[in-house]
Structure I
């Protein structure tokens, strides 16, 4: 299975992926990922990391113009302006997401969270 196909299978299962620490991949919900899929993820890790990095990069590019300089408040980011996400979709990019075990409400996929973290980490500090 190719890395792209693996990401498609995981997405179809409602699995959200996220890069942690620059070299680890986290996913949730864990119970939807079989041992065989975990093994495939490990075998395809470099390719999966590259694809996830690309996914994060376009989100950062789409959100960067929305980030005002300090001291302006941080806005709610949209990776795909004009797209209207449903209640079970990422409120930032609109991709389908697995149900949130903490209950209903606004949510963001791991890739959008990572993109926002990168944006905020590089935001100029007030007075700097």
Structure II
């Protein structure tokens, strides 16, 4: 079976500070995160898509944006780094209907920082 890929773009705002060994290494600041959820799978012969776009939007909004948007990330997740946030998004989506289709999560934290968490072995 040949897999196809589709990437959905989402955005959220969050504030955080970075700590290392209980020491503050970056003070409280915010980001307008752009994050991308890439799905892979066979194209459905009846619909022509891997997974219906409106369902993807609904699942991600419920499981990610409603939890993280306009929040202090340090109160929600163990580490508030971009790398850990990408993993956390995957962990929250892997048990949804999207789980078996998740390929990668990519977060643009700034114009200079991008984090990618592979959900499957990369091809």
Structure III
């Protein structure tokens, strides 16, 4: 799931769409949080753009455990694929999530842009 979806669902925020909530709650789905999202949370916390009730290293790990969300590590192949994405979106965190989704054949919940032409053959 993308970073915002993770935080919205954890906090019970109504910003998470019904489809996002359904995907998270569906027993058949394996719910993952990318290390890219953990990185984004830590960066935004450090910059003062994301207030959290605890330090990111504790907060993210505790939320993942409470929510039953597994960690998805970023591997080199996924990171390098960013060079192949079209410039449809500038956010580096979202672009990396798209790379992971494409190369690891995962669906990103609540991330609205995965252009078909960016998918690997």
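Things to note:
- Answer label among I, II, III for the case where Cα Rg over 2.2 N^0.38 Å, for residues 2-57 alone, calculated from the coordinates, equals 1.01: I
- Structure with the greatest value (metric distance in nm of label points 7 Å out along Cα→Cβ at positions 18 and 42, set I, II, III): II
Throughout, read-outs are computed from the coordinates displayed, never taken from laboratory work. Keep in mind that this is a model prediction, so the values were computed, not measured. Cβ atoms are built from the backbone, for glycine too; each structure is taken alone.
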